[in-house]
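I've put the structures underneath this note.
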Structure I
Amino acid sequence: MTRVWTVPMLIVLCGSAVAAGLFRQGSPGTAAALLLGFVLLAGVNSPLIFPRSIGLLEARRRSAADGRPIVFWRPGCAYCQRLRIRLGRDAHRLHWVDIWRDPAGAAAVRAVNEGDETVPTVFVAGRPYVNPDPQWVREQLAPPV
């Protein structure tokens, strides 16, 4: 659990240090705006922006039942953030597995990426797709016509 909050906490600490320096120099408005920017950046890099992660076994069970894709991700990944943000509300219709929290999920990603933990890796009907286009992922959620 601590590992997923490392990057956001470092961002907030760095922002606090820079804001404190600006405040001491007599720029409280700039310091407050900068600190707000750092807090927002930390929020985007935190697990808070992603739907609740589940384990690989549970994701596979749910995906088999409802046919929805499984997304393997990790906090701090810009490509994962891009996918999550571009999916918007549809992101909650996917099954998200945080590879830093679930060793089985990390092993599944390594198995299809030549030993690398390349994310986002999306499994649709058991087939892996590495860093797919968000629009394509959204189309996979559409009911068959």
Structure II
Amino acid sequence: MEGEATYRGTVYPWQCDHVGHMNIMWYVGKFDEANWNLFARLGLTPSYMRESGRGMAAVQQTLSYKRELLAGDIVEVRSRLLEIRDKSIRFLHEMRNAETGEIAATCEITGVHMDRQARKSAPFAPAIRYAAMQHLAPAEGVVA
């Protein structure tokens, strides 16, 4: 899964702040959209979550802003899975200016698989763990 695009979009003028670059709330929103595409590739689809009573909750998120994005810029987020545990996953998103290739921001997230009714963490289903294992990024050379 390393390097696969999980989000593509554009920076709209109304997403920019008083300084003229994309406001931080939109970085978070675009990373959130990338989350759901990444999850779907692992089998954590909307159908799976509805039918199983499961969900995902972010418990830690670290953002680093590297370069500004301006109105009209084309944005691409690429994601890679860093770690899977019994009930949690850790992954990294890189947001790039798709025209220049420059990294605009990174976001590392730890997410927990939840039983929505019990409101507590739950182990991943074997099929999801298997899919995630196939997509784990190699330990060496991973840069956050």
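Tell me which structure, out of I, II, gives 1.2 once distance in nm of label points 7 Å out along Cα→Cβ at positions 52 and 68 is calculated.
Answer by label: I.
The value -17500 for helix-only ellipticity at 222 nm (-39500 (n - 2.57) for each DSSP H run of 4 or more, over all residues; to 500) was derived from one model only; which of I, II is it? The partial results should precede the final answer.
Values: I: -17500; II: -7000.
Derived from the structure labelled I.
Taking 0.85 as the value of FRET efficiency 1/(1 + (r/R0)^6) of positions 20 and 44 (r between Cβ atoms, R0 = 30 Å, to 0.05) derived from one of the structures shown (I, II), identify that structure.
Numbers: I: 0.85; II: 0.25.
For FRET efficiency 1/(1 + (r/R0)^6) of positions 20 and 44 (r between Cβ atoms, R0 = 30 Å, to 0.05), the value 0.85 is produced by structure I.
Here semi-axes √(5λ) of the Cα gyration tensor in Å was calculated and came to 29, 17, 13; which of the structures I, II was it taken from?
II
Comparing structures I, II by relative contact order in percent (Cα under 8 Å, 6 or more apart), which one has the largest value? Write out the running numbers ahead of the final one.
Values: I: 22; II: 29.
If we compare relative contact order in percent (Cα under 8 Å, 6 or more apart) over I, II, the biggest value is for II.
Just so you know, all these numbers are worked out from the coordinates, no wet-lab data involved. What you see is a predicted model; the values in this text were computed from it and never measured. Cβ atoms are built from the backbone, for glycine too; each structure is taken alone.
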